[in-house]
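Enquirer: The next part holds the structures, each set out as structure tokens.
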Structure P
Amino acid sequence: MSTKSRFKRAAIHVIGWGFILLGILGLFLPILQGFLFLLVGLFVLSSVSPWAERLLHKLRKRFPKTSKKFDEAKSNASRVQTRLAARFDDAKSKVRRAHAHIFKKKRSHHSV
């Protein structure tokens, strides 16, 4: 397993467990939506953890209406993620062009 995939797996675990902890807190605090955070945490962990995938599958069978809403939210989140990634890539390419332009100016001053 490469370092990048290990880092990605570790990040998924941290994010998933973070959402689960928020969900547990949300069950006791009135300002957080505990059930929603628990579901998101299970969804995130389900990509790397077989027990989370099994539990999520059981919950989907037990609560089909919630499962449908969750799938709709997942689809919407995917579209938002795609838009944000495109904006981030645009910003990154603008920064690269600006750095290249500055570097080019510095080289032209040094060659004179």
Structure Q
Amino acid sequence: MQPIVVRTTDATAGTTYSRPVRMDSYANAQSVVQVDVTGTVNFTVETSMDDPNDTVNPVAEGSMVWISAVDTNLVAKTADAVGAFVVTPTFIRIKQVSGNGSTKMTIAQFGNAPY
């Protein structure tokens, strides 16, 4: 998977979220996440195993359950951070809880679909 970049912006009026990133279910599980901060922010990387596009048990996008990343290097941070996923969730997003700055999250999932 090519690295994917998503962003959040000014959260002084309330929490902002990046768009959710759908990970590759067929690739190897290892992923790295890097968050670059500009200005003042407080952010957490969140994950979800829910999938609005699941053919058997779809979950509406507004009903998806999001939890803080297992890697605590990506939870409740105020500065640049990097973390890893040894088991990749279905979706990843970044939540900016406060601050007038912004975040840029780059996600890279390693490997191709095994044959």
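All of the numbers you see were taken from the coordinates with simple rules; none came from a lab. Keep in mind that what you see is a predicted model, and the values were worked out from it rather than measured. Cβ atoms are built from the backbone, for glycine too; each structure is taken alone.
Enquirer: Using relative contact order in percent (Cα under 8 Å, 6 or more apart) as the calculated read-out, with 14 as its value, let me know the right label among P, Q.
Expert: Corresponding structure: P.
Enquirer: Identify the structure, out of P, Q, from whose coordinates FRET efficiency 1/(1 + (r/R0)^6) of positions 52 and 100 (r between Cβ atoms, R0 = 30 Å, to 0.05) was calculated to give 0.10.
Expert: Attributed to the structure labelled P.
Enquirer: Taking 0.70 as the value of FRET efficiency 1/(1 + (r/R0)^6) of positions 12 and 84 (r between Cβ atoms, R0 = 35 Å, to 0.05) derived from one of the structures shown (P, Q), identify that structure.
Expert: Numbers: P: 1.00; Q: 0.70.
Only one of P, Q returns 0.70 for FRET efficiency 1/(1 + (r/R0)^6) of positions 12 and 84 (r between Cβ atoms, R0 = 35 Å, to 0.05), namely Q.
Enquirer: For distance in nm of label points 7 Å out along Cα→Cβ at positions 20 and 92, find whichever of P, Q sits highest and give me its label.
Expert: P
Enquirer: Which one of P, Q has mean projected area of the Cα convex hull in nm², as calculated from the coordinates, equal to 7.1?
Expert: Label of the originating structure: Q.
Enquirer: Taking helix-only ellipticity at 222 nm (-39500 (n - 2.57) for each DSSP H run of 4 or more, over all residues; to 500) from the coordinates of each of P, Q, which one would give -31500?
Expert: Numbers: P: -31500; Q: 0.
It was calculated from structure P.
Enquirer: Give the label, chosen from P, Q, of the structure having the highest value of mean count of other Cβ atoms within 10 Å over residues 4-11.
Expert: Largest one: structure Q.
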